[in-house]
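Take a look at the structures listed below.
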Structure P
Amino acid sequence: MSKAGLDYRNASFLTSAGTLSQCPEDNALEAAFIGRSNAGKSSAINILTEQPKLARTSKTPGRTQLLNYFEITDGHYLVDLPGFGYAKVPPKMKQKWEKELTRYLEERQSLQGVILLVDIRHPFKDSDMMIIDWASRAEIPLHILLTKADKLKHGAAKATLLAAQKQLKPHGKNISLQLFSALKGSGVNDLRKQLNAWLNQDEDNVLESIKT
């Protein structure tokens, strides 16, 4: 793969997996997107790929229970993981989602890094911290998008970013974060650079941090 990076505009839907065993063969390079159901996960994937309808933005939880694979090029995937935080989901269904999600995060060898989407107005709820703690223990690279940054004035957004960086410092060096707005398209280039660092396997392109 060239150092120019992947062309995310080429992404296309590949398959949906209800269980880990239904995922594509585990010999690829993939980055997973995870976040609460209202954090803007689908919108981020759509703006990244410049395809407004690639990932569904409906709040109906039916499709959300699946691991949705998008192929960028041969053996390079983006994975839209089940959104969490649905209050009306039956307990048994929620437990099933959580079980398969945990298996994916802990067992998937192709996983190069996780993008965690967090609404900048409600940073780091308990469910977010569970993902952060898991990534820290598993030493899996985690990049956090503080989404909907357009909802705050620039000074307030910057202050939230700095406070979040301070809060996450004890969790290790494998965690980075940035401001992001799918509505304004801000932060998309930084997201692409981070994904390229994981999926290109290009040491010269690895980011130690994202400056916003």
Structure Q
Amino acid sequence: MTPFSPIELWLMAFVTLAIFSFLYKDNPVYRLVESIFAGLSAGYYFGLVWDTVLMQQVVDPIKTDSSNLYLIIPALLGILLFSRLTQKWSYLSRVPLAFVIGSTSGIFITSRLQGLVLPQIRTTFMPQNVPGGSTDPWMIVVLSTIVVVGVIATLVYFYFSHEHKGVIGWTARLGIWFIMISFGAHFGYTVMGRVSLLIGRVQFLVEDWIGSFTG
């Protein structure tokens, strides 16, 4: 039994079919639903920022303790970002943007280095897990060698201080193969994710919407 009311069921089916109608050609119904989705997303994001940022991190702390009045400063910097909407005062937005870019760069450089770069370097030179759980030492050596060679070849491809000739050229070309294999794997995962969304919507249409006529 479907958990949706008849109105909700028909509305969801209409929206889903309107989105699918783009597979035939661009049409007013698709553009209408697209605009509704964009508007709802913008409204939801605005409400989310208003509640979780402005109210919870600025207004409520100031109401609770007057010593938090310093929070007005970052709030004013955030308001200055909207000065880009006017040509006369748009230069004021450079001040908060400088703070955002500087602080974000400092935080992300450290976090990426500690959480992504160094762990990947360490993992690259550790024995790799063979798919299927095999403990054959030769398989582990072969797989670990492929990973190390692939990482080095990929890094050489992005080494532009020397012309890609001779050994460096051959290594860079090998790096291109590893890069394309990686891109292909990521693209495959992306396609699988989109297909799962498609299956979910088709399943809704068949089981919930059409099933409501026979159930």
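Coordinate-derived values only; no laboratory data. Quick caveat, the model's predicted, so the values are computed rather than measured. Cβ atoms are built from the backbone, for glycine too; each structure is taken alone.
With Cα Rg over 2.2 N^0.38 Å computed over the structures P, Q, the top value is the one for Q, the highest of the group. I have -10000 for helix-only ellipticity at 222 nm (-39500 (n - 2.57) for each DSSP H run of 4 or more, over all residues; to 500), calculated from one of the structures P, Q. Which structure is it? Structure P accounts for this read-out. When percent of Cα pairs over 22 Å apart, for residues 47-126 alone is calculated for each of structures P, Q, structure Q gives the greatest result.
Which of the displayed structures (P, Q) returns the greatest value of mean count of other Cβ atoms within 10 Å over residues 23-30 on calculation? Result for mean count of other Cβ atoms within 10 Å over residues 23-30 over P, Q: largest is P. Computed over structures P, Q, Cα Rg over 2.2 N^0.38 Å, for residues 111-198 alone reaches its largest value in Q.
Quick one: relative contact order in percent (Cα under 8 Å, 6 or more apart) came out at 16 when computed from one of P, Q, so which one is it? Source structure: Q.
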